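Taken together, the values in this text are just the output of simple stated rules run on the coordinates, not laboratory data. All figures in this text were calculated on a predicted structure; none of them were measured in a lab. Cβ atoms are built from the backbone, for glycine too; each structure is taken alone.
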Structure 1
Amino acid sequence: MQTTRQEFVELTQQFRDTQIKYWLSETLFTFSWWVLLVTTIGIFIVWLIILDKTRIFEIITYGFMVTIIALVSDGLGIVLMLWEYNHTLTPLSIVVEIHTLQMPLIYMIIYQYFNKWKTFLTAVTINAFVFAFILEPLLVWFQIYELQHWKHIYSFFPYIIIAVVFKYAINKFKQLDKNYQ
């Protein structure tokens, strides 16, 4: 049997309605929801306070690059059923708090404070370890994140690669900018 466009639309609407009902009855104002809210606001406030305003464009550009790859990677992981999120701040299909706020903010702080490659690589390796082996298991324990066909070890190197590739890209853009001035 071939699925028609109308059937696809109806299934999508059913999914959306079910997702919103689930979020309202099982997520909103739960302990996990409060953890996400407080950590997101906390990290954002700290970032605002310590942000080097003289490098704001550079730092935020780096953060946007991290956000884009994090959202795409996370979307692929969800679609491929490698992992899922049981609780989120909003009933949206994307996980707003982790991949558009918390992770990029932490990466921007590292980018801002560790300018030299050696210290940057050390910091992102420590960050990758904390993300993969402490924070991800905590998210599982809080029942926010659930692994399906994924292991925490698989996250370790991508966390490092994301940081390194985008620092390299920003450095190249800065060199190009200097060459054209």
Structure 2
Amino acid sequence: MYRTLVTNFILILLMILLITNPISDVNSSFTDQVSNEGNTLSSASVDIETVPASPNILMQVSNMLPGDSVSANVTVKNTGTVPIVYRVYANSSPGNTPLWTYDDPTKTLQLRLTDIETGAVLYSGPLSGLTTADLPLTENKSQTLQFQVTLPITANEAFQNSSENVTFEFIATQLKGGAR
């Protein structure tokens, strides 16, 4: 009987040990590790230039008469590292003469902006309202634009002895990023 008690006691101890510390918890495994060094991640650059370059003057005209036009070309270059879209805007100083702002905008200075290569008219209307749609330009490419400014034949005496200093602005934005 003593022997049966000892055997039962040993069996109960083994069962408790197996329940509280299962064999599957013993976890031995081989491991290895490798490093992949030298990875470089860099951001893009958005950069445009114009020729003639600022601060060079695109056009300077004196003594315009109703019906006169003047044209000049500007080449826009994408010198950045990614494709872009850009827009062209105009602002003026003082911005309050009849040349820039008038009750009838068809009598103010008019602009026709044309892509020289394709002949596409990118804008036609009052110079003061110049805002182009997005113009795409891939990296290391350029686009030549012709600016034709006209003082309409309908300009009257109110336009005499007026002057505006016009600044053309070219604003570029990168295309949306994505998986590469």
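For structures 1, 2, calculate Rg/Rh (Cα atoms, Kirkwood Rh), for residues 41-112 alone and state which one comes out highest. Before the final figure, lay out each step's value.
On the way: 1: 1.02; 2: 1.09.
For this comparison of Rg/Rh (Cα atoms, Kirkwood Rh), for residues 41-112 alone, the top structure is 2.
When mean count of other Cβ atoms within 10 Å over residues 73-80 is computed for each of 1, 2, which one produces 17.4?
Details: 1: 13.9; 2: 17.4.
Structure 2 accounts for this read-out.
Work out which structure the value 1.3 belongs to, where distance in nm of label points 7 Å out along Cα→Cβ at positions 145 and 169 was derived from one of 1, 2.
Values: 1: 2.1; 2: 1.3.
Derived from the structure labelled 2.
Which of 1, 2 yields 152 for volume of the Cα convex hull per residue in Å³, as computed?
Among 1, 2, the structure yielding 152 for volume of the Cα convex hull per residue in Å³ is 1.
1.8 is what came out when distance in nm of label points 7 Å out along Cα→Cβ at positions 89 and 129 was calculated for one structure; which of 1, 2 is it?
Label of the source structure: 2.
Which of 1, 2 yields -3500 for helix-only ellipticity at 222 nm (-39500 (n - 2.57) for each DSSP H run of 4 or more, over all residues; to 500), as computed?
2
Kindly point out which one of 1, 2 the value 37, 20, 16 was derived from, the read-out being Cα extents along the principal axes in Å, for residues 97-152 alone. Walk me through the numbers before you get to the answer.
On the way: 1: 37, 20, 16; 2: 42, 17, 14.
The correct label is 1.
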